[in-house]
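There are structures below to look over.
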Structure P
Amino acid sequence: MGHPEEVDVIIAGGGPAGCVVAGRLAYADPTLKVMLIEGGANNRDDPWVYRPGIYVKNMQRDGINDKATFYTDAQPSPYLRGRQSIVPCANILGGGSSINFQMYTRASASDWDDFKAEGWTAEDLLPLMKRLENYQKPVNNDTHGYDGPIAISNGGQVTPLAQDFLRAAHAVGVPFSDDIQDLTTAHGSEIWAKYINRHTGRRSDAATAYVHGVTDIQSNLYLRTNARVSRVIFEGTKAVGVAYVPSRNRANNAAVQETIVRARKMVVLSSGTLGTPQILERSGVGSAGLLKQLDIKVVSDLPGVGEEYQDHYTTLSIYRVSNESTTLDDFLRGDEQTQKEIFAEWEVSPEKARLSSNAIDAGFKIRPSKEELKEMGPEFNALWDKYFKDKPDKPVM
């Protein structure tokens, strides 16, 4: 499909948000011309994407599918004893939904209500949460949807180790629950749900759910991959288009050639936490002081652009299991015989294969008891009193 020089709507960034907006707009109105521009490759029918158990390899520098991820090295931090943290970002159509851990996790109702923004309460958003879900787990509440495009299940296999974990959690006061993602449960353990379709064994990602099906049956969604938006084109303060460049290395150090596409109606920036601020600043939207230092014409002085970045950390626990325990450890270590066996399983019956799981089978949400709070110290208790104490749906981890 050729790419026009002008469309109605341009969406810069093909992650989860961009895929949803592009796919739903194009499908809802076949007369509307929509262009979705993504810096990474197309994820369609990529076995390194759709086989859930390979996700770790997608996030390894110099790994099998390392082009699906790019890495940002943060500044040295005194909180890390002078070390740098590494922030991985998706670089593929579907964004993080194509390469992430596939862990189905919902915020608590009070997390949404804390925004105090009209239309953004948990009650407002629950119908939208249900609309996207094809929930494939047994459940005893009405907070999930069953007809949406995003499949959620326990995956193809649940190892016996998961049951051991749940029994151990119960023994230390964390009871089993059939659903700790119901927006209200803040203390419990469960077989952790995953963005995996239990009928096919495949990852359930945003591009497959919202984009590929539309491009199969309609001609009004233009998909441009391996192209990175460099800036938004403004006329005054109105966004009228974007400029993009090839993402991949150019042969013989050829000059970067920008391509301009104009938007008759709207430009949507959905390039992620790190990508969107960069595009805005290169386009003249950001702190006027910084933009003037870089000789960028100021379109709008917004000092908050690119500031106040927050992230959450993953803490890994290392433990020993018996040699008879079923894990993906040998596969992930690169043991050739194990890899051969596991890949063969997938070819025969993907929905039951070990690769149809992310091997994260059980987990929990917890709130400390009164006795535990006494052991936490004044700093923790000050935060507890401010954010958690009066919100029983909010776990601390």
Structure Q
Amino acid sequence: MRVLVVGVGLQGRAVVHDLERCAAVDEIVAADREASAVERALGRLGCRKVRTRSVDAAGPEALGRLVRETAPAVVICMVPPALQLGVARAAVEAGAHFVSTSYAGEVGTLEGEARSRGVALLPEMGFDPGIDLAMTRAALDELDEVRGVRTYGGGIPEAPAAGNPLRYKVSWTFDGVLLSYRRPARLIRAGREVELRPAAIFRAENVHAIEVAGLGSLEAYPNGDAVHYARLFGLGPAAREVGRYTLRWPGHCALWNALAGLGFLRDEPVMVDGVAVSPRRFLARLLEPQLAYADGERDLAVLRVVAWGRRAGHPRTVVYDMLDRRDLATGLFAMNRAVGYTAAIGAELLIEGRLRGVGLLSPGRDVPPALLFDELRRRGIEVVRSERDGEEA
């Protein structure tokens, strides 16, 4: 079987690395704007099944031609979310399955055509969203009545590498991080839907701390649409609290609350010596080079799901944890592994027929959690379960 990977940056190279080891994959077509950039990105990974192509994912004609010419069984989209729909459309029109790590967004508009062509659309098959959705499904399935669920996810440097004032380094794109800081958050609190404006997510009253074994205290701020996922999981009115949170080292939120309050996340340009400059884009260009990892430094990919409620009439709390570290042998960051390997697993399950279904699929509804956890374990990424008496406060 042939797989086409569109976008071979930090996460895309992990996809290719994983597909290289899959017996069901005979050939990997790795495409990006410049084929030479793909070769540099893959570098030390020693990929033998790969052939490179150049394509501008923003150009629908070139993209469609590439998918038709390569005739893949699966197209894996690893380009920015704004380009995802075009890649998905090209895949469906060519009769190929589609996998991405971005939020589903407009990809759902292609469900009817995907069904008619007998192919699957599997967005959100990454780290967060992705693994966290499977962990949530697993936790919820253990309860007869769900009273609440919180999901946590974050990519942070190991403590020795977190020496800058932000206590943060970049294992994805910093521009993408800043865009996520501009998103509103939707939660369920005390049984009511609450929407927090982007300016409020870092405020002290919306930030809380959790303890993670081996790391200590991390702070969590609300980010993302928990209400949407409450509906996806079929949670009823008994679920009085549902929230999605991002994890950072302590102090991060207070600093960003100040920076956001000063307008550094705004896109509206200010004039500097006669030139219009976006504060957010300026900040991204200024800070990203300073937030790069050194060769020997590791990042951490951290996930936690806490669900509580009743089982057989008794109050119970179920917890799923995942913690991964950068692989210095391959150079792949923990975030590369958690995002890229998961996307590759999705493609492999579709190719091998272990994941069936057509149309729009979700890791939280259609991918059996135990199956995903087993595949992650084979790649050295462990999901750990625990539970305790009582319900989460």
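Observations, loosely collected:
- Here mean count of other Cβ atoms within 10 Å over residues 3-10 was derived from just one of the structures P, Q, and that gives 25.5; the source is Q.
- Source structure (of P, Q) for FRET efficiency 1/(1 + (r/R0)^6) of positions 99 and 275 (r between Cβ atoms, R0 = 30 Å, to 0.05), computed value 1.00: P
- When distance in nm of label points 7 Å out along Cα→Cβ at positions 179 and 283 is computed for each of P, Q, the largest belongs to: P
- Among P, Q, which structure scores highest (criterion: distance in nm of label points 7 Å out along Cα→Cβ at positions 267 and 363): P
Laboratory data are not the source of any read-out in this text; all were calculated from the coordinates shown. Fair warning: this is a prediction, and the values are worked out from it, not measured in the lab. Cβ atoms are built from the backbone, for glycine too; each structure is taken alone.
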